[in-house]
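Structures for review follow.
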Structure P
Amino acid sequence: MNEGDVVEVLRGGFYTTIVVAGPPLLAALVTGLIVSVLQALTQIQEMTLSFVPKIVVTLVVTMLCLPFGFAALRSYTEEIVQIIIGL
């Protein structure tokens, strides 16, 4: 296993991380931005108002993206296993 193989494994790991964690994090970011704008417009500064919608949206998006995330993880795991077998 040379440096090119290691770089390829790391690249695949970073890509898989982005595919699995990206959608929920992006949804939390957008939800937080929307809630912050609404709080600024209405001048309601309730702490739970900023956390509860982010948690709910993040959980919903995570549940919707689970099949894609598991497919990406399975593909990456199969790639790693093939590399290990090839050693």
Structure Q
Amino acid sequence: MEVALTKMSQNGQVVIPSEVRRDAGIKPSTQFLVFNEDGNILLKQIKKESLKNDMILIDKIKRSEDEIKGGKFIKADTKMSDEEIDDLLIG
């Protein structure tokens, strides 16, 4: 994982440092989803092949957060496989 420091311009532009772009394989004209999570700004590359799955995941996370806030939760064992955990969440 590459880490670098950058800053925002007066126009609200942020440069992704070259070493980070290289490490992530980011090319000119790459598009991003931009998230604000409690003041933490997250960028997610938009890739056509994974966009649908990303949107489904975002929806699942939002629904889970709402359920947790409402007091609903499911315990999962760390020894469980990803598929077993998914079955708990979907079921």
Structure R
Amino acid sequence: MKPKVRKPTKKESQDAESWPIWEKEESEFPWEYFDQETCLILEGKAAVKTPDETIEFGTGDYVVFPEGLKCTWEIKERIRKHYKFG
């Protein structure tokens, strides 16, 4: 169970435009996903640390976080993303 990072399709980018936006300054904090989250990174750079590995992503990436994932977010450059749960 790990996040999946890739570039979005054109349709995925268009769909994400209607999703809410979340922004956060450089910081580090623990997080647990109680539902799957899909997001499109608009700006910034971050890493998510799981017990098994660290996954990095940034501007232009499409990331899917699985339900049940426990991790630590490390925001390296102020992040701005569209996101959707479920």
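Each reported figure results from applying straightforward, stated rules to the coordinates on display, with no laboratory input. Since we're looking at a predicted model, the values are computed, not measured.
With volume of the Cα convex hull per residue in Å³, for residues 24-63 alone as the yardstick, tell me which of P, Q, R scores highest.
Top value of volume of the Cα convex hull per residue in Å³, for residues 24-63 alone goes to structure R.
So helix-only ellipticity at 222 nm (-39500 (n - 2.57) for each DSSP H run of 4 or more, over all residues; to 500), computed for just one structure, reads -2000; which one of P, Q, R is that?
R
The value 46, 26, 24 for Cα extents along the principal axes in Å was derived from one model only; which of P, Q, R is it? Could the numbers behind the result be given before it?
On the way: P: 61, 25, 14; Q: 46, 26, 24; R: 33, 25, 19.
Among P, Q, R, the structure yielding 46, 26, 24 for Cα extents along the principal axes in Å is Q.
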